[in-house]
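Take a look at the structures below.
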Structure P
Amino acid sequence: MTTENSASTESSWWSIPGRFLRREFLPVLTDLRLAIALLLLIAVFSISGTVIEQGQSPAFYQANYPEHPALFGFLTWKVIQVVGLDHVYRTWWFLALLILFGTSLTACTFTRQLPALKAARRWKYYEEPRQFQKLALSAELETGSVNSLKEILQKRRYKVFQEKDGILYARKGIIGRIGPIIVHVGIVTILLGGILGAMTGFVAQEMVASGDTFQVKNIIDAGPWANPQVLKDWSVRVNRFWIDYTPSGGIDQFYSDMSVLNNQGEEVDHKKIFVNQPLRYRGVTFYQTDWGISAVRIRFNNSPIFQLPMAALNTNGRGRIWGTWIPTKPDLSEGVSLIAKDLQGMVLIYDAEGKLVDTVRTGMSTQVNGVTLKVLDVIGSTGLQIKSDPGIPMVYSGFAVLMLGTVMSYFSHSQIWALQKSDRLYVGAKTNRAQVVFEREVIDILERLSSQPEGEQPKTTQSITSNPN
């Protein structure tokens, strides 16, 4: 007796959390208002992650989001870094929003959508005239038969069930009940793909001179489960970088001819990339995002060819130029400065006092400080953004499933019952959407059903209400 009481007490204690979850927590979790609020929060923080540059250095945020004056009166670099707005998609609170939203959708699917689908597939015949009164659309006819109605419904692609004479049930559009479930599956798949990408992906940036080979090392942002080891056994060579210019001198497009090399230096992939046409290899994507000037090749008189690096100069936001200093005497007592603003081959030469000495194009020579200076080439560099996001295939699949579910949801689930009793035919119908269109369809069915030879008019009673059931 004592053992039984103890087991009963223990069972009742275990049932308390279950009852709490079912009665208190689950209704809140599946509430549509909660789902809408979570979706709005996710949208707002996603917008902030798009507007505020992600993964930059602290100096960048200090320069662009100072404390005085603060943007919008509150947004400073300290707020950005404390809250995590510099890496929104990897913060614990954003991932928590995604998980909570996905949990809400999943709970709604199992507690509402699946039972609704099960109820739609489970049907019963109406065997009493009073049962038709609760339907949104019902009619009582003195002519017509269940068999005639069956033929009309089959022509309209209804699935008809008839086990007894004088009783009929028909339906179509059951796919419309499946649609919301597919939509939820698609959204949850997208959320899982986003979480996977945030936890395992990384972003890197490289500025590579034309002709150089590099390995991806400059990773600026990475998830806690990212695996940069996938980059160790191969490298990339920029065979050539060039820019196409418009007739007016503006940039039309810039290109990078790139090769992927294995550890033995053999080419395993090759592609010419430009904006919106990246190179993809082993889940890593190389985007063409920027350009620069890395070096200039020159010759003094008959000397060997020298390749000197060029650096970007500060113009206070008035364009981009690159420059370098070239000694014209062995003791470095004299020299000239070379300035270039693009890859069209124009180079400006300034003396030590900052005066313009000459303007030359690549391949041309000029006399400076008693020597012949020939500018052979201006070498460009390509700016690459490198991303790895293992969640992208899942996100794309989720969008495809979401679109499929959205289309399926537009199908109306329509049901029609019929009962022939004595000399009367009772017909009732309901649908879950497109009420007006369905009402017209039912009226047309009734008119066809009750049509009689000329001169004989049937007596018909139709009852149309706003009852959602």
Structure Q
Amino acid sequence: MDLQAGAPLRYRSAAGRWVLLATVLGSSLAFIDATVVNIALPTIGRDLDADAAGLQWTVNGYALSLASLILLGGSLGDRFGRRRVFLTGVAWFAVASLLCGLAPTVELLVAARILQGIGGALLTPGALAILEASFAHEDRSRAIGAWSGLAGIGGALGPFLGGWLVEIGNWRYIFLINVPVAVLVLLVAARHVPESRNPSAARAFDTIGLVTGAVGLGGLTYGFTAWPEAGPGDPAVLAALALGVTGLAAFVVAERRSAHPMVPPAIFRSTAFSGANVVTFLVYAANGGVFFLVVVNLQVVAGFSPLAGGVALLPVTVLMLLLSARAGALAQRIGPRLPMTAGPLICAAALVWLSMVGPGASYWADVLPPVIIFGLGLALQVAPLTATALGALDDAYAGVASGVNNAVARAAGLLSVAVLPLVAGLGAGNLTDPVTLQPVYHTTMLVCAGLMTCGGIVAWLLIPNRLTAHEPAPSFCDPCSPPMIKRGEESRPG
């Protein structure tokens, strides 16, 4: 059945709610596991006798495979079916989460986290591409806003969930809890999510692009992670950094020459698409530093318990949940430029305030006010940013656009976790030493505020007031999947 034979889903329809539920739950698995481990880092370090590099790789191993392969995930969805690839990613993620929960050493935990990232790379771009292909044009910003508010809060909910699970039992629960959630996602998506793909997409794999992109990110990440202990003159550090730069340069050349590129260079001719991805890189690099160090600083320097450190960021979760869909609707009415400019600037002000949190800090006076301001800024910008990155291109590129934007976001978070402590002067210090961590945290928050400020400026300069409307692309629907609802018919679950 051709998608154009039936009406696109409406945001408030029952069918639309089922699709939104499946994509939100699936995306939340990947988003929560990008941050949930942060709150447990001190406990994991003591339990598994891990050094600072091992703890960083517990975060970076997941982010590396996610960022390296997420372009492939989006491309596979366009080629072979967005629902099919999404379901594969959810199942893969569940198995990898089980391995994380059973890991007896930090080395095996890092390996299992890398496998988790592969599953996340398959499911994350598929979720957004499903929304872009399924909903009516006038409802997409609201649907993406709701997705951002419900799934995106996973990044903020992670520390709270992690703190609670660590306190009531064991850090391994933060991974094992993914398994029943993934089973629920598989049941809902298999029953209610329609299949779609781009029938004009090439079947050939861009193997050279995949390998060079992964090598580039991997080399840079390893080099920056090893730098603090080994030093900038260490041959392994220099070789890794050189390999990373060479790999990324080769990726650009390969995409320009490939007959079937994983990332068609022509999509970057859109100023709105390119600008949205630059803003994404700056904003998510700042977010990576914030969610990596704030909860650690609250425990190690300010003396908060794991649960109290996680609860400290709960207002961000609430504000994202309440305001993201409204921010998407606002951007649909007034255009994305103003929300995408104001949001990062509000976050920057909040991070300057948060940088002053130190020993003996009071939650109510020193932590809660800037956290609320940060949450307001984040809620204002995330949905318009995502909607702009997807809406700037034709619908046929939904998977590629989602893959590129997610890859940029994950790469930014990946590099920020590796680079920011180094820039802030961590050296060979330990993340669990309060004397060492306090100045590093302060400097990192100021650097993150600067990144947010640059994101707001770029948005004002490159994001248009209105996006050009695109004609829906012809897509294939699997006849075995749930049907799209005909115009005028009542949408009913099941």
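Which of P, Q yields 21 for relative contact order in percent (Cα under 8 Å, 6 or more apart), as computed? The read-out comes from structure P. Taking semi-axes √(5λ) of the Cα gyration tensor in Å from the coordinates of each of P, Q, which one would give 34, 24, 23? Working through the options, I get structure Q. Suppose helix-only ellipticity at 222 nm (-39500 (n - 2.57) for each DSSP H run of 4 or more, over all residues; to 500) works out to -10500; of P, Q, which structure was it derived from? Derived from P, not from the others.
If log10 I(q)/I(0) by the Debye sum over Cα atoms at q = 0.12, 0.17 Å⁻¹, for residues 199-398 alone is computed to be -0.72, -1.12, which of P, Q is the source? Corresponding structure: P. Given a computed value of 18.0 for mean count of other Cβ atoms within 10 Å over residues 183-190, which structure among P, Q does it belong to? Answer for the origin of the read-out: Q. When distance in nm of label points 7 Å out along Cα→Cβ at positions 111 and 311 is calculated for each of P, Q, the greatest value falls to P. I have 23.0 for mean count of other Cβ atoms within 10 Å over residues 87-94, calculated from one of the structures P, Q. Which structure is it? It traces back to Q.
Read-outs throughout are calculated quantities, based only on the coordinates presented, and are distinct from any laboratory measurement. Remember, predicted model here, so these are calculated numbers, not experimental data. Cβ atoms are built from the backbone, for glycine too; each structure is taken alone.
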